[in-house]
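Pasting the structures in now, so scroll down.
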Structure 1
Amino acid sequence: MLKASDLPDTIPVFPLPGALLLPRTRLPLHIFEPRYLAMLDDVLKTRDRLIGMIQPYESANGANRLHAIGCAGRLTAFSETEDGRYMITLSGISRYRVTEEIEGFTPYRRCTVRWGDFSRDLGGVEHDPEFDRDHFLDLLSRFFRNQGLSTDWGSLREAEDELLIDSLSMLCPFEPEDKQALLEAPSLPVRRETLVTLIEFALRGGTGGEETLQ
């Protein structure tokens, strides 16, 4: 089993608004910008093959900043297109906290990070003992109808707690700041509660009303 001390102190980061990676999940990505093609070439030469997904945001003075917490994934699959682009898959390893962004040297962004705050990420699958699946799926069904989405409901009913909650956290069409709140949830039950709150808010039209919850 991996320990925080096994992970590197410096990683390349990929700021992508709304893209959420969580431990033990998989995130497909399409890489085509020259700076990220260069990042991919460098990552393939490393032992860990880690890329840190992270949410960017614009500060009050207009600067392009990074949130303090992201999630690193190991490059586990990639294929190259005829025109030099890549389709890759990252497998989530652990969240991290940025300690400093490294200036210069590469066309892509790199950060020094620490992993110790998220040692639980490197353990086994999390469970949610108080998860009321029937109530949750009923709420989710209303949300999907509201958003015009479809899914395989049989698979959702059979999925393990963590796979269900984390997959929906990644896939549901929430704002980047909402995705960040889901990422920073300290445990699976808290992530589930955050997800439910976001769904209920969306069903109210984002206004705090109760019309579409009926």
Structure 2
Amino acid sequence: MVRSFDLPDIVAVFPLPGALLLPRARLPLHIFEPRYLAMLDDALKTESRLIGMVQPHSVPGRTGGTGLQRIGCAGRVTQFSETEDGRYMITLSGISRFRVAEEVEGFSPYRRCKVTWDGFERDRAAEEKDARFDRNAFMALLDRYFTARDLSADWDTLREAEDELLINSLSMLLDFSPEDKQALLEAPSLATRRETLVTLIEYALRGGEEDVLQ
């Protein structure tokens, strides 16, 4: 639960395509662009140390322009280390999703947004459970997917993981399109995220080439 700091009305955002952060999950990031180094420096000066992850998308009729998806997820910087050449390796721990109200104009080198946290109270509560989760069927499907993609996995760890950790970790790690990642982010519950994940895996196994969740 978020108790040690208040959620701010304005959040620095990192629009990184395909990078998904979910509540109570952890996302490692490599920070090296000057504007994002400035973003990290500013975030570390605040009590909350929050950075918002948001998927960018093309703006129709605007060449080279990128807008932002309306829903993102904020993470707290919980680990960071500096390399000899001034880059940073950080870990964001997911706190809560948010809805973008508007982008804030200003002199900051990075993007900032006015956000609302309403509707995402569950993100800031206890770990979710999925009462309808058929783990055996899911693991069999996952085995087929990993075999088809020639991927390796620590199956003992996957079998023993709690429902939320398993579903959210796979949602973040598997190679889906940014649009599909956004669908996983916007799933209103763990059960619906699991259903979306199963749909994406099944579609990939059928050799689908178009985005299934548009």
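Read-outs throughout are calculated quantities, based only on the coordinates presented, and are distinct from any laboratory measurement. Computed from a predicted structure; not experimentally measured. Cβ atoms are built from the backbone, for glycine too; each structure is taken alone.
Here distance in nm of label points 7 Å out along Cα→Cβ at positions 141 and 189 was calculated and came to 2.7; which of the structures 1, 2 was it taken from? Of the options listed, only 1 reproduces it. When distance in nm of label points 7 Å out along Cα→Cβ at positions 125 and 149 is calculated for each of the structures 1, 2, which structure yields the highest value? Largest one: structure 2. If distance in nm of label points 7 Å out along Cα→Cβ at positions 29 and 77 computes to 1.6, which of 1, 2 did it come from? For distance in nm of label points 7 Å out along Cα→Cβ at positions 29 and 77, the value 1.6 is produced by structure 1.
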